[in-house]
Structure 1
Amino acid sequence: FFMTCAKCDWLDNKHVVFGRVLGDGLLVLRKIENVATGPNNRPKLACVIAECGEM
């Protein structure tokens, strides 16, 4: 899966988007968004979702 932090028109009619950011989750999302990236826009540091709950 992937997370987006901005409008992504090129994904229209290609993917289903769902989810909700709760509590301090927006701060966590911003921290993930600011992780330095290398080749192919992949994070240089591992980003691990340890406790996400269940929908």
Structure 2
Amino acid sequence: MTPAKRRQIRKIARSYLYEHPETAGLPCRFDVLAVEFQEDGRPIVRHIRDAF
């Protein structure tokens, strides 16, 4: 996850939260799912909780 991609996600999240005031005060976190493929084509999926 590049810094630019994190900035873009934060910008979109701020816009969403601004447009949905009912979410004020609710906890928010960003998880990341990373999918990497091994040489034989099998995927490895990693879930990174509270990534940023």
Structure 3
Amino acid sequence: KETGASICIQGKTLSLIGTPDELGPAEEAVEELLAGKMHSYAYRMMDRKRRRV
């Protein structure tokens, strides 16, 4: 929602669907969450990137 990209999770597979502009921030957010960062951090990061576009 924050980036405009769609996220689909099935089992151990995660898919991101969207335009290249939407996928960059969404991919970074997923990587941060997998690294153990808080959800609030990922939301703030996506919000900052969305404002720059």
If helix-only ellipticity at 222 nm (-39500 (n - 2.57) for each DSSP H run of 4 or more, over all residues; to 500) is calculated for 1, 2, 3, the one returning -4500 is structure 1
From which structure (1, 2, 3) was P(r) over Cα pairs in 10 Å bins from 0, in percent calculated, if the value obtained is 26, 57, 17, 1?
3
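Read the figures in this text as sums done on the coordinates, not as results from a lab. Predicted, not measured: the structure shown is a model, and the values here were computed from it.
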